[in-house]
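Undergrad: The following blocks contain the structures, represented as structure tokens.
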Structure P
Amino acid sequence: MKISVLEHEKIYFATKTDITNKRISEKYKQLLFQLEEKQQNKLFKWGRNFVTPQQWVGIIHFSDLTIEILPKIADEIPLEKTRGILINMLKVVHDIPVRDQIESEFAFIKNGLLDILVAFFIKELEIQLRKGTFKTYCKTKKRLNKIKGSLDISEQINNIFMVDKFSCKYSYYTADNLLNQIIKYTLTLIATLGISSANKTAVKRLLVLFKEVSYRNIQSIDVENFKLDRLNQRYDTILKMCKMFIHSYSFEIKCGENVLDFMLFDMNRLFERFIYKTLQKIYGSRVQAQVTKNYLLKSLESGKQKIMMKPDIVLYNKDSAIIIDTKWKVIRSFVSEADVYQMNAYSHSFHNIESSVLLYPKSTSNDRVVGSYEIQSNIEKKILLIKTIDLGQAARMSVFRKELIKLLEGRENSADSR
């Protein structure tokens with residue numbers, strides 16, 4: 001069973017689960033409550049007879065029910081297109097270049113978000129495994145009946161009376177290396193999720209190919225620190241997908257005999273990284289994220305600087321710069337005072353700021369406040385731009401890049417010409 005909802009859409013409580021009317025029973029309510037407590041994040045808004053997902057999107061999987069939460073991209077976009085746009089955003093954020101033949105194969109799949117991501121991963125892994133399993137040479141020491149490799153003289157002397165054994169040092173060719181351990185862990189993780197029977201079968205088939213690879217409990221930091229070289233560079237996409245699954249997935253929570261696992265993405269962070277990665281594709285090194293060079297305060301006594309300024313994105317031009325802060329929210333009446341104060345501080349703390357931009361996802365509500373504003377100041381007048389970007393265009397990234405250029409530069413331009 002699967003219930004698909006948008007963020008901020010109500011899921012009602014009932015005596016019996018009803019997927020058609022998006023109602024869940026008491027046991028699922030309790031599990032969701034436990035999930036929020038365990039994560040120590042505000043995942044949901046709770047009402048007397050309903051729960052509303054907030055800015056976290058993805059999959060919450062129970063033993064017999066999956067809740068798919070999709071972002072509210074725009075006012076009138078069907079779930080299938082919303083799902084596709086979210087997948088595009090995840091691919092951009094995690095630098096996952098899905099091959100054209102894989103993309104076209106799944107273009108019309110109406111399965112859930114997780115099934116499509118898993119299918120991409122399976123197909124890419126199959127392509128690499130057809131070229132051969134990645135193996136490395138490992139050094140080892142063993143006492144053997146005959147000499148293999150080279151003799152370890154010092155060890156042999158220490159065991160001089162064991163005349164029937166030789167202390168040998170040698171290398172052997174094996175698939176049991178960290179890269180394959182990361183892949184095996186990811187496959188094992190995926191196998192526990194609520195995916196289609198076809199994907200489950202494919203994952204089990206792939207796990208058989210990794211039977212000589214030892215199981216290791218991989219953490220996000222292990223994948224982060226792993227560096228590819230020229231021998232295994234072809235696994236770049238696989239490694240990025242492993243990182244996405246491992247970083248986003250959390251193991252099961254138990255409530256009595258009921259179990260849930262989940263893979264959730266914070267849309268605040270995802271929207272910010274998506275805009276940054278897209279701008280980076282257009283402008284290259286002129287774009288920087290989370291710039292931490294400036295401070296708001298400096299102690300007159302000690303000279304120490306306090307309150308680090310950290311805008312989401314800075315776009316550097318030849319003699320000026322634009323500060324961009326992304327906001328994944330729906331504006332009720334006007335942008336928040338805190339956001340404006342923050343942009344004012346950025347504008348006066350960084351040198352040669354041409355303008356600052358508060359960037360929201362496009363919606364009827366958000367479009368009402370779009371405009372150019374002058375920040376009143378006795379020091380220097382600064383311009384604040386309130387803009388929205390249509391994520392519905394993210395189904396085609398070339399179109400979306402063009403829209404982003406037009407938004408920032410105020411004119412038509414071609415993303416491909418840069």
Structure Q
Amino acid sequence: MGKKCVLNVDLADVWEQKGRKKFIRTVAWGDEVSVVKETSSHIEVGTTVFRQRSDGSILPESITGYIEPSKSSGIKIETITRPLKDNRVLKVNVVDVQQGDGTVIESPDGKIILVDGGDNQMFARYLAGRFRGTTITNPREVECIIVTHGDADHFAGLTEIFTSETNKEKRKRLFMQPKRVYHNGIVKRPTTVNKMNVPETKQLGPTKTVDGRLFLVGLEDDLLAVADADMNEPFRKWKQALSQYNSRKNVEIRRLQFGDDNAFAFFNNGDLRIEVLGPLVTTMSEKPALRFLGNPPKGPRIGHESLSVKEAGFKGHSASHTINGHSIVFRLIYGGFSYLFSGDLNDEAGRFLAREHNRGSLNLKSEVFKAPHHGSADFSGAFFQAVSPVVSVVSSGDETRGKNTSIPGRH
């Protein structure tokens with residue numbers, strides 16, 4: 001079977017035959033391989049390839065091949081791999097779920113965090129292919145699921161993971177056991193009751209007006225304690241799946257807000273840690289509350305106003321802007337590297353965070369940035385300026401209609 005190792009160089013080609021003949025695949029830094037035999041000129045390794053079958057399906061296949069560095073590379077055989085237990089690579093995989101978000105974070109010691117899950121079966125299929133061979137008695141442990149906010153395109157696909165357990169094809173099944181589920185505390189209510197439309201200010205739970213501003217004051221912690229009548233359909237289905245997971249083994253379910261870094265004590269280790277930067281709550285009667293957000297001003301985003309942290313120009317009360325704007329925002333840090341996750345953060349809430357960044361209350365600056373809301377035009381220039389990323393990741397479905405995007409090259 002060989003010794004479990006990870007690749008310790010940037011890239012390495014795997015060949016079917018010695019002498020660098022018949023290319024099979026390229027493995028990357030941190031990829032797991034099984035070292036069968038090591039000589040002075042090559043390493044025999046076991047790895048996985050995915051081959052397309054005649055029916056169109058693409059299935060994994062275990063193979064053995066050879067890693068043999070070229071003489072001109074100067075790479076020493078003994079430096080190509082390192083034992084799995086000594087792995088130092090942090091993995092962040094942003095999964096193609098079409099129009100939506102779904103990300104897998106894997107720590108060097110193998111801890112898994114799922115961030116959102118799209119609204120279809122694509123995330124579940126990806127995970128079933130990555131974590132193969134799970135069963136009801138041998139599930140894949142997931143340290144944490146972060147639902148950045150309660151829009152279906154971010155979490156309805158998580159329900160599909162539970163549904164996959166009964167798929168007629170074993171390869172499409174994933175049995176997982178989440179230990180923790182974190183969310184932003186806002187539960188979407190039905191938009192119609194008795195065939196009557198529910199006002200936007202009533203779609204997210206109890207509210208209170210203070211000094212002319214409307215606040216959400218009924219933030220939820222344990223989703224399993226919320227009545228079905230107070231949930232829209234995607235939330236009810238997610239609650240049902242969570243209830244099943246919880247019946248097998250207790251799941252910690254909690255709301256996150258700025259400063260809840262202790263929620264990731266299970267993950268934070270030395271140079272590796274997660275900082276929770278949002279949502280920013282207001283305390284009312286010793287309880288947390290969130291501002292009910294409005295609609296952004298119309299027109300092109302030009303001039304100095306686009307970099308402002310002032311809130312002028314946002315009008316009315318918008319349920320969709322409120323649940324998006326109060327997404328969980330967190331910063332993944334590994335040594336001198338940082339990765340900012342922003343859910344569907346929008347302009348108004350982005351200004352709140354940028355203002356706190358400018359005050360020194362929090363730090364948004366990050367090398368890699370998961371751009372908010374699939375590249376939406378509703379963003380804060382001041383927030384982007386504070387992040388100042390080297391690389392931005394935009395999770396935007398190709399030619400998707402109904403989403404307001406501003407991705408370069410899309411128009």
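Every read-out reported here was derived from the displayed coordinates using simple, explicitly stated rules and does not represent laboratory data. Note that the structure is predicted; figures quoted are calculated from it, not measured. Cβ atoms are built from the backbone, for glycine too; each structure is taken alone.
Undergrad: Taking FRET efficiency 1/(1 + (r/R0)^6) of positions 287 and 391 (r between Cβ atoms, R0 = 35 Å, to 0.05) from the coordinates of each of P, Q, which one would give 1.00?
TA: P
Undergrad: Can you tell which of P, Q yields 34, 19, 13 when semi-axes √(5λ) of the Cα gyration tensor in Å, for residues 247-310 alone is derived from it?
TA: Matching structure: Q.
Undergrad: One of P, Q was used to compute FRET efficiency 1/(1 + (r/R0)^6) of positions 31 and 383 (r between Cβ atoms, R0 = 41 Å, to 0.05), and the result was 0.75. Which label is that?
TA: Traced to structure Q.
Undergrad: I have -4500 for helix-only ellipticity at 222 nm (-39500 (n - 2.57) for each DSSP H run of 4 or more, over all residues; to 500), calculated from one of the structures P, Q. Which structure is it?
TA: Computed on structure Q.
Undergrad: Assign the value 14, calculated as relative contact order in percent (Cα under 8 Å, 6 or more apart), to the correct structure from P, Q.
TA: Corresponding structure: P.
Undergrad: Same structure, new question: Could you tell me which structure in P, Q was used to calculate percent of Cα pairs over 41 Å apart as 21?
TA: Q
Undergrad: Hey, mean count of other Cβ atoms within 10 Å over residues 47-54 derived from one of P, Q reads 15.0; which structure?
TA: Checking each candidate, the match is P.
Undergrad: FRET efficiency 1/(1 + (r/R0)^6) of positions 71 and 223 (r between Cβ atoms, R0 = 25 Å, to 0.05) computed as 0.00: which structure among P, Q?
TA: Q
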